[in-house]
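Just so it is clear, none of the values below were taken in a lab; they were calculated from the coordinates. None of the values given here were measured: they were computed from a predicted structure. Cβ atoms are built from the backbone, for glycine too; each structure is taken alone.
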Structure 1
Amino acid sequence: MNAFDSLGKILIFIGLVLVVVGLVVLLLPKVPFLGKFPGDLFFKGDKFSIYFPITTSIIISIILTLLFSLFRR
């Protein structure tokens, strides 16, 4: 196998990953319930605001864990 063959495959894989990440970034704000779960904390002061999406992070982590475990088999 030529060194350029493996480099080409790696570049194609990286490109596909970037396309998927780009689509997720574009479509994620259109999900109405994401970021508005009961465990997500939002603090607003006079000159600042802090947002901690704790429940959203846990739910995304569980979903990704299930997906990765399915693809690993």
Structure 2
Amino acid sequence: MPKLKVLSGKEVCEILKRYGFEEVRRKGSHIVMQKKLSDTTITIPVPDHKELKKGTLMSIIRQAGIPKEKFEK
């Protein structure tokens, strides 16, 4: 089973952008990414840190609905 890469907040935002998310604002150490769908909007706060913790990254992946493989080594 492949392991998740150690990613920064900026790297995670780049992956999210490839899947239709866009940056809507920054406040302090967080970047807020959004994707508008026909019936709803997905909003994900991403910490702008050098390394995201595994649990934080898993939460972002779950909220975004992006396959986990896109974040693995």
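If helix-only ellipticity at 222 nm (-39500 (n - 2.57) for each DSSP H run of 4 or more, over all residues; to 500) computes to -21000, which of 1, 2 did it come from? List each step's numbers first, then the result.
Details: 1: -21000; 2: -8500.
Structure 1 accounts for this read-out.
Identify the structure, out of 1, 2, from whose coordinates P(r) over Cα pairs in 10 Å bins from 0, in percent was calculated to give 20, 57, 21, 2.
Structure 2 accounts for this read-out.
When relative contact order in percent (Cα under 8 Å, 6 or more apart) is compared over structures 1, 2, which one is greatest?
Looking at the calculated values, the largest one is 2.
Figure out for me which of the structures 1, 2 the number 1.9 belongs to, where distance in nm of label points 7 Å out along Cα→Cβ at positions 6 and 46 was derived from the coordinates.
The structure behind it is 2.
Which of 1, 2 yields 2.8 for distance in nm of label points 7 Å out along Cα→Cβ at positions 38 and 62, as computed?
Attributed to the structure labelled 2.
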